[in-house]
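Take a look at the structures listed below.
Any read-out appearing in this document is the output of simple, stated calculations on the displayed coordinates, not a laboratory observation. Here the structure is a predicted model, which is why all the values come from computation and not from measurement. Cβ atoms are built from the backbone, for glycine too; each structure is taken alone.
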Structure 1
Amino acid sequence: MSTFTTAQTAANAAATEGESYGAFVRRQFRKSSFGMISVWIVATIAVVAIFADVIANDKPIVCSIKNETRFPVFVEYGVTLGITTWGAEFATADWKTLQYDWAVWPPVPFAPNSTDKNLVTLKDRAPSSKHFLGTDGLGRDVLAGIIHGSRYALSIGFIAMSIALTIGIILGAIAGFFGGVVDIVISRLIEIVITFPRFFLIITIVALVEQGSLWLIMGLIGLTGWTSIARFMRGEVLRVRNLDYIAAATALGYSTPRVIFRHVIPNAIAPVLIYAAFGIVSAILFESALSFLGFGVPPTVVTWGSVLQAARSSTASWWLAIFPGLMIFITVSAFNLIGDALRDATDPRLRS
């Protein structure tokens, strides 16, 4: 039974027993132990990503200088964004050398790009009580890089997938709803885009740009990853468009955009969103692979892939491969398990 038909059958079964489809899916999802554990893992990574600057930074969270209380981490945000100039004189200061009345430091007192000049030998750069996960060849703390890298990993995954979902859902819905020539044109476009080797296409475009950026990587991953979503959406809309409530909306004189965006897409999108979990995994792996090969984000941006890339030049530094590789594995596995749990939750055959 396909994902499309199982989702609709599950919805009908839930409605028959007086339970909403959303409640049915949530109840079924909670039965998956691995799915629930994965949700908590992703939530934890998200919290770490949001508060990365407070967890790992070479600036105090709050401190007192000459009896004046300052919030260096948050002041840096304001100065960088141009919101405030209060404390701007400290924006480029070496916070380690300032004289404090008192200061509260982050648990990891290192920024992802701050370097420790005192580390000379391989043994100095290995994991220790000062650098829990060691440092790279430049003396940058690996734990700080992994903490801040979680922000980029999730941002790339969600933003790139949002771009792909937007394009895929709209084009798939238009192709399925109108059919005929419109369907043929969009279907041929999907087939043309699929024929391009996605990974090598992204590498080629990034290589042609003098200075890559995080937004460029997100955009390229999103703009090349919508085809499967469009095909999923087209197939579901082909089924939904013949249902009674769509005919009723059309008979009432609703405009075509209103019928598509208010009635067709909301009732056809559920199976497509399951694919989004796997798409986030693909985006994270793409960025990691690009950074590992040296085609990813700029050198000043520390991601899990860029930490892995540093391991290529120092094969004896095992910690540069183990720890970021473990984070990629955990994150990718969590999203895959969430996708599997969502797919099972929409299957009416598992309904007790």
Structure 2
Amino acid sequence: MTFYLKKLSFFLLAAAMSLCLFGCSTPSMPEAEKSAGHMWRIGVCHSDSSEYGDIIMEGFSQAMANELPEDSVTFTREYISNEKSGAAIASDFVDADSDLILTVGTPALKGAAITTQDIPIITTDVIDIQSAVNITDLNWNMRTGRNITGITGMPNIADQLALILEVTPGIKTLAIVYGKNDLYSIEQSRIMQEYLSEAGIEAVMYQLTDISKKKITAICNNCDAIFIPAGCTMGDDIRRITRVASEKNIPTIGGDVNIGKNTLVCLCPDYYSIGYNAGKQAAQILGHGKNPGKISVEFFTATGIKLYNRSFAKKMGLTFPKSFHLYDQEALNNVFSDR
């Protein structure tokens, strides 16, 4: 989507010049550029072509429209593919003299981060920004100290626990399962264990290499529900886990919306709000000259959308209240459009 900056009238320009002649202080660079009719160019790199990236983009665009002068921003969007890497896309944005890069997903952030240390980068939908941009400080204060900030994709564990408790009232033991290479799952699992301990619920960790029916059945026999953290890479094995669990009437809870395609329930983040908050950060950088390295990476705080899968719910004889939405993309788009 492309926006164009309205030209200021000659009268307003003349008036502004006259005020400066009479001792008005010189405006900051962003303000000066706006007065001169500056058009900001933003390059957007998507790690894939998911519809959630489109929703992030809608929120981001709206924030730009609200926070910056009307029609003052143009967007160029590209998607990582087998033919073009994130670094190659970011290089194109650098060559085009982009004023800012918005990234969606980890591959897009990594590509942009290694390509430019100068152009501001706003990142979204990345669970572990610290690792993605190679920040090794154990006491990281959520500021990158370089040209990057954004909204972390780390899910709200407290909200996920609330979902678990709602779906499995009286739960005493939660199985947390993830694959052998799921590094992102470890930190989430640690935080979830702390919350569970406070709630008097036992957590049992399973780093799975064996996804056989026998193994899944053994897990189900020792828990009241199964939680699969965000970013888990077990792929189609997640559906196998849920299929066996549903036969044992064990609810499965997905840590993110992609995993949620194959679990009984999940929380879908409010991607529009994520994009909007990222857009406000971008406006601070472009419109007010803020240093991205000094802007804290934010956690998204908007309440997620509770989703359930009809096929698994039917198999388990479960019904869900109106606060839950069917995991259906068209229905989900309607939820986002109403927000």
Practice task
Name the one structure among 1, 2 that relative contact order in percent (Cα under 8 Å, 6 or more apart) of 19 was derived from.
Solution key: 2
Completion exercise
For FRET efficiency 1/(1 + (r/R0)^6) of positions 142 and 166 (r between Cβ atoms, R0 = 30 Å, to 0.05), structure among 1, 2 ranking highest is 2
Handout entry: Which of 1, 2 yields 21, 14, 11 [semi-axes √(5λ) of the Cα gyration tensor in Å, for residues 54-125 alone, calculated]
Key = 2
Fill in the blank from the handout: helix-only ellipticity at 222 nm (-39500 (n - 2.57) for each DSSP H run of 4 or more, over all residues; to 500) gets -20000 when computed on, of labels 1, 2, structure 1
Handout entry: Which of 1, 2 yields 5.2 [distance in nm of label points 7 Å out along Cα→Cβ at positions 222 and 294, calculated]
Key = 2
Problem - Which of 1, 2 yields 1.00 [FRET efficiency 1/(1 + (r/R0)^6) of positions 286 and 310 (r between Cβ atoms, R0 = 41 Å, to 0.05), calculated] - result: 1
